[in-house]
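See the structures that follow.
Taken together, the values in this text are just the output of simple stated rules run on the coordinates, not laboratory data. Note that the coordinates shown come from a computational prediction; the quantities given were computed from them, not determined experimentally. Cβ atoms are built from the backbone, for glycine too; each structure is taken alone.
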Structure 1
Amino acid sequence: MVTQQQQPAQQATAPQIGQDWTCLGSAAAPPMLLAPTSGERLVQSVRLVDLASLQVPPNISVRACAQRDVDCLAPLTDSLPLDADGWVDVPLFEGFDGFLEITGETIIPSVLFYAAPLSPETEVDRTPLALIPKDQLPALSGATGTPQDPDFGLVVLRSFDCRGNPAPGVSFDIDKDGFPWYFVGGLPSSVATVTAPESGLGGFINVEPGVAVVNAVLPGSSLPIATPRSVLVRAGWMTAMRFVPLAE
C-alpha cells in the first residue's frame with residue numbers, strides 16, 4: 001500500500017518592519033460621513049517637533065477647523081499651545097473629519113489631515129509631525145532642484161503600515177501639478193520614486209493652492225493604503241497628510 005507523504009505545514013513569515021499590510025482587504029474602506037458635534041466627545045493628540053533640531057518649537061498654536069471651512073473662519077477649538085514635550089490634546093468629537101491648523105513664529109504654517117474621521121478606535125499617533133523652520137525651507141526644497149515658490153503650497157505625505165511603522169516602497173500621487181519628491185537619507189530627493197525605509201515620507205513641491213486629492217499606493221500594486229483624500233493647499237503653507245491603512 002502506497003501512502004502519500006504528509007507535507008510539512010508552512011510557517012507564516014512575519015512581515016518586515018513597515019511592510020505589514022495584513023489589515024487591508026481587497027479595497028480600502030469607504031469614507032465615513034461627518035458626524036454632528038453632538039457625537040461622543042473625543043480627543044485628537046499629536047506631537048510636534050522642529051524638523052532640523054527635533055526639539056519643541058516655541059510659541060506654536062494649534063486649532064481644529066471643519067473640513068469645509070477652508071479659511072478656518074469659525075474654528076472648532078480655541079488656539080491651543082504645546083506642552084513641554086511637544087504634545088497637544090485637541091478636544092473634538094466622534095466623526096471629526098477636518099484638519100488641524102498649526103502656526104508659529106519660526107515655522108512654515110501648516111495644516112494636518114488624517115486618513116479617516118476620528119473615532120473611539122483611533123489610536124494615538126506616536127510619530128511626531130516635523131514642522132519645517134522658515135529659514136530651512138529654501139535649502140530643503142533646493143535639494144530637489146526645484147526651490148519652493150511662496151505663491152504655491154508644499155505637500156508632505158507619510159505612509160504607515162498596519163502596525164503603525166513608516167512604510168517603504170509606497171508611491172504618492174496628486175490630481176494637481178507639482179514636483180514629486182521622496183525623503184531619502186535625511187533629505188528630499190527628486191530622483192527617488194517611492195518612499196524609503198524608516199521614513200515613509202514624500203510629497204510634492206509647488207502645488208497650486210486650492211483643494212487637491214492625494215493618494216498612496218502599496219508597493220507593486222494598485223491597491224491604495226486608504227481612501228484617497230481631499231486636502232487643502234495654501235500658498236506659503238505646508239499641507240501634511242498621514243496615510244494609515246484602513247481595514248475592511
Structure 2
Amino acid sequence: MIELLVAMAIMLCLVAMLVPGLELARSHARTAVCSGNQRQLLLAMVTYDQGSGRLPLGIDLHRKDRPPGGWAGNMMKDPPGWWWFHLLSIPTPSPGARTILACPASHLTDPDLRQCPLYGQLGVNWSICRSSKPLGYFNDGFRGDPCSLDHIRRPSQSLLVVDSGYALIGWPHVTADPPIQLGDKFGYETAYLPGLAANQQRALLCSQRPDATRSRHPEGKVNAGWADGHVARSSTSQLEVVRTEQGYINTTPIWVPADR
C-alpha cells in the first residue's frame with residue numbers, strides 16, 4: 001500500500017509538471033495557426049491590390065446583392081454589405097467551419113458570437129480598408145476609397161490586419177481617450193485590441209469581455225500583419241494610441257499611414 005501511494009504521488013507530481021508545458025505548447029500552436037491565417041490574408045490582399053490598384057474596402061455598403069455564403073453578422077448590430085473578406089473571394093463561413101478568418105486563441109464565450117466571422121477573430125485597419133459610407137461616428141478618415149499598397153509610405157510600419165474584437169478596427173478603438181463616442185449598440189463600436197488595459201473601461205458585449213481583457217498569445221502579445229506582408233507578434237503597448245497635450249501619438253504610420 002505504501003509503495004502504491006508513493007507511485008501515485010510521483011505520477012501526480014509528473015502530471016502537475018507536464019500540464020503547464022502542454023498548455024504552453026497548445027498556446028504556441030494556436031499562435032502559429034493565427035499567424036498562418038494572417039499571412040494568407042495578406043497574400044490575398046496583395047493579389048487584390050495588384051488586380052484592382054487598391055486594397056479591398058473594409059465594407060462595401062453600396063452592394064445590395066447577397067455576398068457569397070450569405071450575409072455576415074446580425075442585422076440588428078452589423079451593417080449588411082460586402083465585407084473585405086467577401087471582396088477577397090472568401091465566403092461567409094458556415095457555423096463550425098474552419099476558416100482563415102479565425103484566430104483560434106480567441107476567448108469569446110458566446111458560441112453564436114464565436115461562429116460569426118465579424119466578432120473576436122481578425123480585423124483590418126479601418127483607416128486603410130475604409131468603408132464606402134460613414135458608419136456612426138466613424139466618418140473622416142474611415143470612409144471613401146481604400147488605400148493602395150503603392151501609396152503607403154512606410155509599409156513595414158503600417159498595420160493591415162490584426163487580432164481584433166471586430167472585423168473593422170481603427171485607432172479610436174485602441175486608446176483610453178477616443179475622440180468619438182464608443183458604445184455597444186453596433187458591432188463596429190466594439191472593436192478592441194485583445195489585452196489592452198483600456199478595454200477594462202470600454203462598453204462591450206458581456207461575452208466579449210474575457211477576450212478583450214486577456215491576451216490571446218504568449219507574453220501578452222497580439223499577432224499583427226503589416227502592409228509589407230510580414231506578420232509579427234507585437235505587444236499591445238506598441239500598438240496603443242496615447243493622448244497627450246500635443247494630441248494623439250502612435251497613430252502614424254501604424255494606424256493612419258501617410259501617403260507619398
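Tell me which structure, out of 1, 2, gives -8500 once helix-only ellipticity at 222 nm (-39500 (n - 2.57) for each DSSP H run of 4 or more, over all residues; to 500) is calculated.
Working: 1: -500; 2: -8500.
Working through the options, I get structure 2.
Figure out for me which of the structures 1, 2 the number 20 belongs to, where relative contact order in percent (Cα under 8 Å, 6 or more apart) was derived from the coordinates.
Value 20 for relative contact order in percent (Cα under 8 Å, 6 or more apart) corresponds to 2 out of 1, 2.
For structures 1, 2, which has the highest computed value of distance in nm of label points 7 Å out along Cα→Cβ at positions 179 and 195? Walk me through the numbers on the way to the answer.
Values: 1: 2.3; 2: 2.8.
Largest value of distance in nm of label points 7 Å out along Cα→Cβ at positions 179 and 195: 2.
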Structures 1, 2, by mean count of other Cβ atoms within 10 Å over residues 51-58: label with the highest value: 2
